[in-house]
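Rule-based calculations on the coordinates, nothing more; no lab input. Note that this is a predicted model, so its numbers are computed, not measured. Cβ atoms are built from the backbone, for glycine too; each structure is taken alone.
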Structure I
Amino acid sequence: MTDQPSNRVLPTPGVPVIPMVNWGGMRALYVKEVRRFFKVQLQTIWAPAITTLLFLVIFTVALGGGGRVVMGEPFANFIAPGLIVMGMMQNAFANASFSFLSGKIQGTIIDYLMPPLSTAELLVALVGASVTRAVLVGCAVWLAMCFWPGVSVLPQHFWAVAWFGLMGSAMLALLGVLTSIWADKFDHAAAVTNFVVQPLSLLSGTFYSVDRLHGVFHTISHANPFFYVISGFRYGFLGVSDSPLLVGSILLLVVNVALAAVCYAAIERGWKLKA
């Protein structure tokens, strides 16, 4: 103990100590989420990259023989961009759908709700970490494909690669956060993966051109937001697209804003997060 006066100034009651954005807290949560998946990077980054590369090998061997050409491009070049962004989106969802759910199951959900973070800051940190994992998986897959014989994955329009890759990853990250809020056990999250994410991914035109579909199937494909991610991302590599890029860009932006609003409202109200 000392009789000397303290130099510490206490804040006035009712005046926020962090008046604007809590950059330090948001960065701490983001780093925590990134370190969580990076500690098991063999499972969260490299394993998905190898699985995606196996998709390329299997489909090019099974369907790419005889010099098959789709939209003026060799079949391997046609499916490679779609496989990259599909791996990115699926891993963004897997990362985001784990955070709140694991907290609820393990009883550590308070670690997300107690820190002095606003709802927007919490959401940005969680989505940012999931998008980071998606980008790392995409880079790993792209790097492996660069050395794969018979495949050309050199970007022609980098803005399209960045925009559609980030929009697709953010869309699945937001869907993962919403799933993590809603789910009470891992079976619930797995159900969304099996019955929503996987079907929409496989029916998005990754392995075929949607222009070859007719009637109702063509209409249904254009109602799938995953289709616009695949098509726009493929345009970034090949310079060809089977959907209007402007329509796809605006649609994905609207979908992401809507999902972000739903996630914000659910977290703000504490739906299935607070007793």
Structure II
Amino acid sequence: MKLISWNIDSLNSALTGVSERAVLSRKVMDTIAEIGPEVLALQETKLPKDGPSKKHLEILKDMFPEYEVVWNSSVEPARKGYAGTMFLYKNSLKPIVTFPKIGAPGTMDFEGRIITLEFDKVYITQVYTPNAGDGLKRLKERQIWDIKYAEYLQSLDQEKYVIATGDFNVAHREIDLAHPDSNHNSAGFTDEEREGFTNLLKIGFTDTFRYIHGDVTGIYSWWGQRVKTSKINNSGWRIDYWLVSDRIANKVLKSEMIDSGPRQDHTPILLEIDLQV
């Protein structure tokens, strides 16, 4: 199985935008379509509460003609057009689709952050983890989220194998970002957030990238847009992950970044695993 995850940062922009960035986003989508994953997970879709428009669905159908589409959008009392997730999966697959709430604080459960596909032997679940925010104003809520999300993954793992992916909004170790010393108190690299991710590994999950590649450095999944040279200089962070239940880690064949060319922000991540769903 080939699986791909990507924080797309606005599905509408990627599908219908005319900016240079939108054109680059569509090139990334074309690359993904050429790979032809069984499952594609998208985060930060930023769609309205009713989800993709008819035009969006037509474009997706043209790009991915043999796929089903499911989505989870931000709804009241959360902000409109915020966060959001989407799965595309080959229509030969027949998963049970759920949109779990995990008892997260504030409006986090209403922001469309999790979708889970249930198969006979495995759950494939994606997450768009809440950012701790400017000035770490959402850090306490984020810590509660991390606890609740870990409990959710653990509950799935007690039933079947789990493959979990998405934008986890944390660089776990110092080798997971270019400048750890100057970012120690930045959102995504606080001790609290890193501890939350460590806990996921302690309760039975494997970071597949590190499992395959060890302590390799200089490989990232996100480069900030505010600094135009961040990608040229490879001043990035690895905050997007494929996790699997420890007991199927040995079935992972590949876990790597997909080249998104000059487009900054997130790059897609690929998991190849020898597992029948």
Structure III
Amino acid sequence: MNRPRFRAVLRAFVLPAAALLTLLSLPAAAPPARAASAEPRPPRGFVALADVDPTILQEMRYVTVHNFTGHRVDGYLRPMCVLTREAADALHRAQRSLLRRGYGLKVYDCYRPQRAVNDFVEWAKDLADTRMKAEFYPRVEKTRLFEDGYIAAKSGHSRGSTLDVTIVRLPAWPTRPYVPGEPLVPCYAPREQRFPDNSVDMGTGFDCFDTLSHTLDPRITGVQRANRLLLKSALEREGFVNLPEEWWHYTFKPEPFPDTYFDFPVLRRPAP
């Protein structure tokens, strides 16, 4: 075969590099996706956080199996943070103030589709599924998750201005991937024992269903308390309000959509 014809055949059968990179970037073992054209799109007023501030780290837990359910949560089809424009802009301002001190923000969850909340509810009803109990709720019986307020049928996250966030000291190395089936350690164990996280020590891990997660729990002292207060002050200056039961949970006020619970999937970047 002459060279021109060989090159033509090669181009016909070799996947273009851009397409190959796109395929490699897709999350492994993704759940079956509904037809993209049939999915509701983000309404005007929502943005991808990376388009507002690409320096804020994103470790989107519910698109992975390393969360209290042990499975990828319905509605999270891409590992990206989506927020209302107002919340994203305020988070950007908080990030700038922390960068001057050698710190940065990292988000675990942002906008949460209603279908994800429904997934949490169905998981909580399945009392036999306790595969992640040893890490995320070792001292709470699953029968009490609704009564104690850890699981609810509605979430402020679905309104688009609530996020779960922490602080990292810069430069920050990525957190190592969770290996399904690895031994689980209680989320309130000493930092050197629990699952590694590149954030500063907040006294518990993220999504720790325990009273030690209460932002101002008096048992959290020293550096751990100082870290929580650093996060709290940085965000409150920009209009965020903390949920006292969860040191990581903040809502921007006033909310642009205070009464609307959205259900578009985390699938694509919102239109500008």
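For the reader, a short list of remarks on this structure follows.
- Largest in distance in nm of label points 7 Å out along Cα→Cβ at positions 167 and 183 among the labelled structures I, II, III is structure III.
- semi-axes √(5λ) of the Cα gyration tensor in Å from the coordinates reads 34, 23, 21; which among I, II, III: III
- Taking distance in nm of label points 7 Å out along Cα→Cβ at positions 87 and 135 as the criterion, the highest value among I, II, III goes to II.
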